[in-house]
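Next up, some structures in structure tokens.
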Structure I
Amino acid sequence: QGAYFPIVALLIPAHPIAVLTWVLYQFTLNVLGHLGYEILPKGFTTSKLTFWHNTGTHHNMHHKYFSCNYSLYFNVWDRLMGTNHVKYEETFEEVCERRASDPKKATPQTA
């Protein structure tokens, strides 16, 4: 995933703060994707502002089913190519509902 970064950094000049911001953003999303818990709020996958962004549930469903949810950070290509799991939004909402009723059941893997 990050192997291209040195090449891009050499070809496209960027301010060090911009590079640091991008690295921190990438690191944070990687942690959230592998955390095993969904911390994003209910409605995140249906909001006009955030529906294009991936969640921990999205990533965990990729590991569970293998043939869907390929995108890393933004699911635009999954949506365009039809590779989002058909029950992604439904599963995300179920996970959020379980979290609200019992925080110990908030893991996407139990979906």
Structure II
Amino acid sequence: MSAREAQIRSVVLCNSLIYGNGTGPRPQTVLVPPLVAQARASGVVPVVGRGINRWSTVHVDDMADLYHHAVTDPTAAGFYFVEGGQDASFREIGEAIARRMGLGPVQS
């Protein structure tokens, strides 16, 4: 019997870089806080090479809404790459961290 015949549905959500503070037991996302901690410890924000690699982003609240929809909507099915229509280079992310922390320019 196929999944369709058994009425089994699946939803695959491949998220991009999740940013923002959530409201759950671990409210911080996993990429930016370690970069901030490293910058706090060393006094600089490093980037690899020129830092021109671009990352698509999605806000944590938007991702949470999508997961809720995927689980609760009986018609939800499919494979999705999730992003919020904006992207940033690793250098831009590093520069934003450096500005916010009052540090000098990012270092390659």
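Numbers at a glance
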read-out: At a computed 38 (relative contact order in percent (Cα under 8 Å, 6 or more apart)), which of I, II; value: II
read-out: Comparison of I, II by Cα Rg over 2.2 N^0.38 Å - largest value held by; value: II
read-out: Comparison of I, II - label where percent of Cα pairs over 16 Å apart, for residues 25-64 alone is highest; value: II
read-out: Structure from which -10500 was derived, helix-only ellipticity at 222 nm (-39500 (n - 2.57) for each DSSP H run of 4 or more, over all residues; to 500), options I, II; value: II
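A short reminder: the numbers here are calculations on the coordinates, not readings from a lab. Quick caveat, the model's predicted, so the values are computed rather than measured.
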